[in-house]
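Take a look at the structures below.
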Structure I
Amino acid sequence: MRGNSTSINLTATENRTIIAEGVEMVFQAGQQRFQVLKGIDWEVKRGDIQLLMGPSGSGKTTLLSILAGLLTPTVGQVYLLGEEITSMSPAQLTRFRRQNIGFIFQGFNLFPALTAAENVEVVLNVKGIRGSRARYQAKALLDQVGLSLQANQKPRDLSGGQKQRVAIARALADNPPIIMADEPTAALDSESGHNVIELLRRLAKEGGCTVLMVTHDPRIIDVADRVAYLEDGTLRAK
């Protein structure tokens, strides 16, 4: 196991990739105290496409960041793949994220000076896959997302939908069991956004990974297995 991180019974959690128990988040600004999340208890099942929706400012990105180990909650525990990430050291968390989570962002976060293939290779390199093996896998991933012909193009030569496909290919590098996406369709038109999410759904189902997606875009509800709503710091799951 990873250092001093806490594990829970894997038999009891084998169908639950993400578990949040009593998660609260309070931000302090001077003398003012803002409670963004209030006692969040939540489970995301393995292999599901789970949407997290809610109005702007409701705390969706904060909750996603806590579940990804990017923020530490004020109160509560988070378990990913049976391990309590809220008890891990920063170094353990970094290693855990690198091994188990692929990230997709609304701004694509591509390196402008690198080609599509090189953008994917960078993530493979971080995961310890280098040289000809990384080049082969990068091209295979771009082929999966329908961008084999654009492998040598730089982001400035790609459409918004194509850039997000590169981001998806990068998130799928080395087959992580969890993908977390923050407003992945926000910068796309309706058709491109829906096509990108359909693609992500297909690839996730084929690979058996769990996808947690923060969005306020009602146009993509039909591709989700489950939808949860966050408002006023509390969660309502359906």
Structure II
Amino acid sequence: MNTASRTISQGSLLEVSQLHAHYGKSHILHGVDLRVARGEVVSLLGRNGSGRSTTMKAIMGLVAPSAGQIRLNGRDLAGQRPYTICRAGIAYVPEEREVFANLTVDENLRMGEQAAQDGVHRWRVEDMFDYFPRLKERRNTRAGSMSGGEQQMLTMCRSLLGNPRVMLIDEPTEGLAPKIVAQVAECIRDMHGKGVSVLLVEQKLAIALKVATRVCVMGHGRIVFEGTPQQLASDKALVAQWLAV
């Protein structure tokens, strides 16, 4: 077990140190320490309201940190604009499945394309169709007329086409059919295999533990546990205290 007071590893790609954030006068993040190493999948777990989504939004520049550091490959990104953070190599898949409703699937995907940085795997539109054949079937369909599951696939693929070093993925399986959940999990595992680091917020504990190389648990706006999926699964008291509904 680790608490938010620990020292972040020197080998990390994404490093969050003593991160604080507020919504108005409400203090949401209370000194979050978090690291994601190269090619690692970290599942960020916790009950609703624990600060998981706010942590992601603060990393992405959608919520302004009130204190702390956010570093990607040693570069401090805390307080930068979202487009600067995106260009630095971080992609974000929001829970809200934000698509360009009036554009087709193919046009949405093309909007996400960026040149790959040195040492980063280059993704192609054809790779996205291999992951999710349904998107290929509907490539000329306007995104606004698609189901929630199809929009989730599209949002994830559009972000991946930016060739990121790190993917932040917030609740990707919420409301999806089991078959689509399995496809999303396989996509995350393949990202990991190709060297993309992933920070995943996932409510389904079985999925979160299955795809993760490491897990962090949040409670009251800070990290209260860090370890392997096996360590978390075997700690019934901790699961009951911080994750059970």
Structure III
Amino acid sequence: MLHDGGSYMDVALPRLDGQGKNCVPYFVRLYQAEYLAGILAGMETQTGRIGYVASTRNPEVCRSVNAFLLGAQETRPDVRVLVKFAGGWSAPDDEQQAAAELVAEGCDILNSHQDTMNVQAYAAAHGVMFLDYLEPYATSSGLGLATVECRWDMVYEAMLRDYLRGRFRSMYWIGIEDNAVGLGGFSLRVSEEARARVMVEEQRIRENGSVFTGPIYDTDGVLRVADGEMLSDAALIHLDWYAEGVEFP
């Protein structure tokens, strides 16, 4: 098996179309949870500017940033997601510097796609709301909103269940439909109305799996997904463009 950790634009890895010999690629649809996080962030922001500290430029991060923006636009159409890249999955100084620059740009919520809690620590120390990534940041600041969650136990359960039933697939992308990803750990500052809106969107994704439904334009104003169409998995695997509303200050 090949666990796609999202770095396949940075290093040479086996093919990810499920056709490699003796290879079954698998990963989680983290972008679904990021979409839900965007729904919440769009309801909570006062400035309409949300900061996103990303690790490196690769399709996994691109999917998450775009999904987060699209979710935020559902609840606040004029929202902008400002992105800065730290240049690595664990770059403490660069992550905190990026967070500081985003706050200086007027962002009142910070999100991140890192292997560390440096962005959350900066936000908590400087009175800025934030979202947790994969695990909650232990703080008494009360500024955390919710956690983008991934449950690897559910991933392996789904795959082993298929194997035991003789229905093993050539490639796995596992998400909300298998309870593998989601948005949880809501803080007390999140209203019941906001939680209910997130739950409605989660159920919609469970039913049709759609996050990237057109029309979607990129940052250059080019139509990337036509009205009523859904971005295919094949396109998502190699995603390399950002949706209109993403900015790189």
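Coordinate-derived values only; no laboratory data. Predicted, not measured: the structure shown is a model, and the values here were computed from it. Cβ atoms are built from the backbone, for glycine too; each structure is taken alone.
Given that Cα Rg over 2.2 N^0.38 Å, for residues 84-187 alone, derived from a single structure, equals 1.00, which label among I, II, III identifies that structure?
Computing Cα Rg over 2.2 N^0.38 Å, for residues 84-187 alone on every structure in I, II, III gives 1.00 only for II.
From I, II, III, which structure was FRET efficiency 1/(1 + (r/R0)^6) of positions 116 and 220 (r between Cβ atoms, R0 = 35 Å, to 0.05) = 0.65 calculated on? Spell out each step's value before the answer.
On the way: I: 0.90; II: 0.35; III: 0.65.
That value comes from structure III.
With distance in nm of label points 7 Å out along Cα→Cβ at positions 36 and 228 computed per structure, which member of I, II, III shows the largest figure? Write down the numbers at each step before the final one.
Values: I: 1.6; II: 2.2; III: 3.0.
Comparing I, II, III, the top value of distance in nm of label points 7 Å out along Cα→Cβ at positions 36 and 228 belongs to III.
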